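Q: Given below, in the form of structure tokens, are the structures.
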Structure 1
Amino acid sequence: MATTKYLRLDLAARQLETAVWLYLNGKDRFSVITLAGAASGILTQLVLNANKQPFVDFARLLMNELSGSTPPRKRFNRHINVQFGIDVLKHHAATDPPTVELDVEHSAERAVTKALVDYVELRGQKERFVIAFFNWMWVSRDGPNIMEKYAAESDRIKRLRK
């Protein structure tokens, strides 16, 4: 059987595109989280390799701005993945309980958002699945109100971006 080489960025893009499609069509939220989490794992490293700022590093700087301390990247990324439901769907230790507690709707949206931030850092916002998700966010999350709040904090937040 012949093997084929694939670019990791293309693999992550396919996973993320599928996650967005599932999410926007109200389908399996567990698969959305798993696919977006897998894409995010690849994308974070690719963003770092490109000497750009991944989602987790921006979140760490924002945490420092808000609390005065910057958590270590690995620990904070794990914290985010736990909060977003990514780790609970990827891992199961012998000592873990047989059930999980998860706000699957909220976690799916967050997992997709995390991966999309890194994807946009590498490829921009021109793909249809990126536009579709951002348009959905704008409408469903009151985009004008969010932008008004951002404008009030923009100088503080903008300086955290590379």
Structure 2
Amino acid sequence: MPPMHRRAASLGFTLIEILLAIAIVAVLMFVAAPSYSSYVERTRVNQATIDIVAISAQVKAYELDNRDIPDTLAQVGVGGKLDPWGRPYVYLPFRTPKDKGHARKDKNLVPINSDFDLYSVGKDGASTAPLTAKQSRDDVVRANDGAFVGLASDYTQ
């Protein structure tokens, strides 16, 4: 009977083995979490870019049909559309020189679009007109009248 007693005792895990397994899982989580977070953020930026390109195309189609850009995104059927961070897209039509006072601007404080601005305020939810400002670096913007759509930090003009 003594051999059976020894065998039964060796079927379980020791405290050291359990702690070692927990430590390995913790290290893997510590390494994987930032990578996953970065992946999720890149995915959100890509989705915002796709949305802005699509909305911009709808605004341009409206302009072709009506010979004027819409006052709001609701006029093109995307008034309630939210960006990947859960905030509405910002649309600013330029009809008068006064309207361009609120336009997004490059590093030389020159408006980045001549027809309308369309952007997402990004992860932090804050934004200012110059793209070089800290609050604006994570914004996803439309620039050069649609020739560039992407992160404000990637816009170099």
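Read-outs: derived from the displayed coordinates by stated rules, not from any lab. Because the structure is a prediction, the values reported are computed rather than measured. Cβ atoms are built from the backbone, for glycine too; each structure is taken alone.
Q: 1, 2: which one has distance in nm of label points 7 Å out along Cα→Cβ at positions 35 and 51, as calculated, at 3.5?
A: It was calculated from structure 1.
Q: Have a look at 1, 2 and say which one yields -0.33, -0.83, -1.16 for log10 I(q)/I(0) by the Debye sum over Cα atoms at q = 0.11, 0.18, 0.23 Å⁻¹, for residues 27-114 alone, as calculated.
A: 1
Q: Quick check for you: by relative contact order in percent (Cα under 8 Å, 6 or more apart), which of 1, 2 is greatest?
A: Top value of relative contact order in percent (Cα under 8 Å, 6 or more apart), among 1, 2, belongs to structure 1.
Q: Of the structures labelled 1, 2, which one yields 0.00 when FRET efficiency 1/(1 + (r/R0)^6) of positions 11 and 67 (r between Cβ atoms, R0 = 41 Å, to 0.05) is computed from its coordinates?
A: That value comes from structure 2.
Q: Of structures 1, 2, which gives 18.4 when mean count of other Cβ atoms within 10 Å over residues 19-26 is computed from the coordinates?
A: Corresponding structure: 1.
Q: Here's another thing I want to ask about it. Matching task: -0.25, -0.68, -1.46 is the computed value of log10 I(q)/I(0) by the Debye sum over Cα atoms at q = 0.08, 0.13, 0.20 Å⁻¹. Pick the structure from 1, 2.
A: 1
Q: Using the calculated result -14000 for helix-only ellipticity at 222 nm (-39500 (n - 2.57) for each DSSP H run of 4 or more, over all residues; to 500), pick out the matching structure from 1, 2.
A: 2
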